[in-house]
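Here, each number is a calculation from the coordinates, and none is a lab measurement. In this text the structure is predicted, and so the values were computed from the model without any measurement. Cβ atoms are built from the backbone, for glycine too; each structure is taken alone.
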Structure I
Amino acid sequence: MIDPYLIPIAIVFIVIGIPTLCVTAIVLAKMGGRKHRRKEATLEVEETKVMQEIHKGLNKLEKRIEALETIIIDKK
């Protein structure tokens, strides 16, 4: 038989302990997801900056090529 003092302990664990454990697990899972999202957002910002720098460099290169083409055409 079950000792009479274990029944209230089991009830308290079922009513308070299990939901507390579940909520804690959910909160921890969400916090881990936020860190991952922050890393992704940081990577996206860095990737955007790199793409912008590449675009600026290509625009400068295009202007230089056009200038060289103009020089070459003028010499002919």
Structure II
Amino acid sequence: MPRSSQIPEYLRTKDVARRLGLSHSLVRRWTSTGVIPSHKLGDAPRSPVLVAVADLERFLAAHRREAAEEVVGRARAQQ
């Protein structure tokens, strides 16, 4: 197995925000509160925060499932 496939891919919070069409401050808030798992590089206040692509994909999948369940629930309530 090639070594590159063993190294997890990471995105900076500003890249996550850009991909999701959200504000950078919202993504930073979510990473600082643990809504999206992240890794801070260093102790300085402006140290970069990275999000593993796999963690972001799990976060998105969970929220897609929650949104779908909410839509189904609303549809059943209207019947």
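Of note:
- Value -18000, calculated as helix-only ellipticity at 222 nm (-39500 (n - 2.57) for each DSSP H run of 4 or more, over all residues; to 500), assigned to which of I, II: II
- Largest in FRET efficiency 1/(1 + (r/R0)^6) of positions 12 and 60 (r between Cβ atoms, R0 = 35 Å, to 0.05) among the labelled structures I, II is structure II.
- Which of I, II yields 69 [volume of the Cα convex hull per residue in Å³, calculated]: I
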